[in-house]
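Enquirer: Quick heads-up: structures coming right below.
The numbers here are math on the coordinates, done by the rules we state, and not lab data. Because the structure is a prediction, the values reported are computed rather than measured. Cβ atoms are built from the backbone, for glycine too; each structure is taken alone.
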Structure P
Amino acid sequence: MSNTAADTRLNFDRSECQFNIAGRVIRGKRWGSETGRPVLALHGWMDNAGSFNYLAPALIEQLGMDLNFVALDMAGHGQSDHKIGLGAYNIWQDLSDLLAVVNELGWKEFYIIGHSRGAMISTLFTATNPTRVTRLVALESIIPEPFLDSEAPKQMAKSIRDQVKLMAKPINYYANLDRAIKAREKGRYKLSRADAEALAERGVAKNEKGYYWCLDPKLLAASELKLTMAQINAFFDEVPYTVKLVAGEEGLVLTHAGLQHWLSTRNNICCDIIPGGHHMHMSEQAEAVAEVIQKYFDE
């Protein structure tokens, strides 16, 4: 990780778990019992495992589900290590991390809940490991944005420029924790104070210069390549059951015309619409989302 040893993590608690993968550490948070139904939860872009601070307890405590719920900090996010050197965070590069994690956990079969970027990754993982994923829940996204073959040169060029530029970008420090949290409240996807605090527990660190969000700056780089629509369809054709898509009334899924058209062409996706925005699975509507998931898992 690019952070120094002098950095102090915030609220590193007993529910933590970590996995050593090819010289890097992937960390996460665990709820429930080790004998419960295994669930792997993947957060969205620039978030972390704190994204599930409300949903996991809603499933386990409010609804009484017996789960072994593991939410990861994906590479470059939260308390997990950053990737060394240059290179964008292409979504398919997380798949090997996930396979190594579930193998270390000893999970032969398991459920996946993915939010936003995590939902896209969950779809690709399920398509490439269809016999191991029992059910897939996609929150506020389901497939990556497709591109045309002809766009590949420009896409690659942009990614390379982004990587070099971002490696030289200085860290943005805040005078105190409150200011760091407020910056996240006002980010690309507006968050409530409670939700920003949940992400700050794992996402904010402190050193002698101040408080900062310990995200790998390379996360902001464009992907070197993207999947074409034909490739996306080929992946989704490998998913052997109906996927549960949960969309917020004010989120991204319902406002994305291209995604809406694609959804209309698929017969193996069931969509539930929940009041709220892009992070409706957090404090806003955790219980409502949990009820949808419980019903789907128990089918």
Structure Q
Amino acid sequence: MALHVPKAPGFSQMLKDGARHFSGLEEAVYRNINACKQFADTVRTAYGPNGMNKIIINHIEKLFVTNDAATIIKELEVEHPAAKLMILASQMQEQEIGDGTNFVIIFSGALLEQAEGLLRLGLTPTEIVEGYEKALDKALEILPTLTCYEVKDVRSETEVSKGIKPALMSKQYGHEDFLSSLVTKACVSIIPETNTFNVDNVRVCKILGSGLFNSQVIQGMVFKRNVEGDITKKTKAKIAVYTCPVDIAQTETKGTVLIKTADELVNYSRGEESLLEEQIKAIADSGADVVVNYSRGE
């Protein structure tokens, strides 16, 4: 017979089963700092145009190979509350700026790493926060003097193109010249006179069968069109209706086929293809122009 072990009185008694409560400098603060440092080290090697890719398999077994920090933190299942705060800060950076997500995580991890050393010297968290706030004010004072390039006219394609190249270079290194011209042309042409810019006014349409350098900016709308060889209309047609699929009959029994040579691989499905070809030829010889058949998916 199992005995019920009551919880210790205090704050832990208010939490659900399995929850852990830490307090104090050693248990709480250092644990949070170590978790944030480990999380920052995880994405640090993916920083910059020469950053290394990460292989991520999410909860639905989908594989990602990327060095984009926004994708990495989106697919990682982080449970530590302190590390989640870093993720929230990075996601806010993505929403507001669209770039610098990895920098936010690395920079915050570096600040916490330096704060850990100050804590071990005897400083209190409040004193460290006050020091960081003073450093923030000083940084905001110095940073404007370090500007190397400034976009003065947002409607000038030349100036805007120079400004967005660094952001594109971190994602598509080597293609920044071509992509910056496309992005600049698309954005400058729809900049409103009064209100703010809406990113939803620029859409990306991906079409199979070509490469990156065949991309172009279209002022207007794009509609998908069917292949020219498809017949969509037929008048005075002879229609053949089947209640079964026009396909090769297969048994429900599953089996394993061992193929040892290339000829066996080529000849494996040749018989099935010949049988299906005979069926289609027989339908065509009967004079039928349109075939309606039952599909397994229906």
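Enquirer: To test your reading of the models, identify which of P, Q gives -9000 for helix-only ellipticity at 222 nm (-39500 (n - 2.57) for each DSSP H run of 4 or more, over all residues; to 500) when calculated.
Expert: Working: P: -9000; Q: -13500.
Attributed to the structure labelled P.
Enquirer: Between structures P, Q, where is mean count of other Cβ atoms within 10 Å over residues 131-138 highest? List each step's numbers first, then the result.
Expert: Numbers: P: 19.8; Q: 10.6.
Once mean count of other Cβ atoms within 10 Å over residues 131-138 is tallied for P, Q, the winner is P.
Enquirer: Still on this structure: Comparing relative contact order in percent (Cα under 8 Å, 6 or more apart) across structures P, Q, which is largest? Can you show the working numbers first?
Expert: Details: P: 22; Q: 11.
If we compare relative contact order in percent (Cα under 8 Å, 6 or more apart) over P, Q, the biggest value is for P.
Enquirer: Another question, if that's okay. Using FRET efficiency 1/(1 + (r/R0)^6) of positions 43 and 211 (r between Cβ atoms, R0 = 35 Å, to 0.05) for the comparison, can you identify which of P, Q gives the largest number? Intermediate values should be presented prior to the final figure.
Expert: Working: P: 0.95; Q: 0.75.
Largest calculated value belongs to P.
Enquirer: Once FRET efficiency 1/(1 + (r/R0)^6) of positions 91 and 163 (r between Cβ atoms, R0 = 25 Å, to 0.05) is calculated for all of P, Q, which comes out largest?
Expert: Working: P: 0.95; Q: 0.60.
Sorting by FRET efficiency 1/(1 + (r/R0)^6) of positions 91 and 163 (r between Cβ atoms, R0 = 25 Å, to 0.05) in descending order puts P first.
Enquirer: I would also like to ask the following. Upon calculation of Cα Rg over 2.2 N^0.38 Å from the atomic coordinates, which of the structures P, Q produces 0.96?
Expert: Numbers: P: 0.96; Q: 1.62.
Label of the originating structure: P.
Enquirer: In terms of distance in nm of label points 7 Å out along Cα→Cβ at positions 27 and 283, which of structures P, Q is highest? Walk me through the numbers on the way to the answer.
Expert: Values: P: 2.3; Q: 7.3.
Looking at the calculated values, the largest one is Q.
Enquirer: Compute percent of Cα pairs over 17 Å apart, for residues 187-258 alone for each of P, Q and report the one that scores greatest.
Expert: If we compare percent of Cα pairs over 17 Å apart, for residues 187-258 alone over P, Q, the biggest value is for Q.
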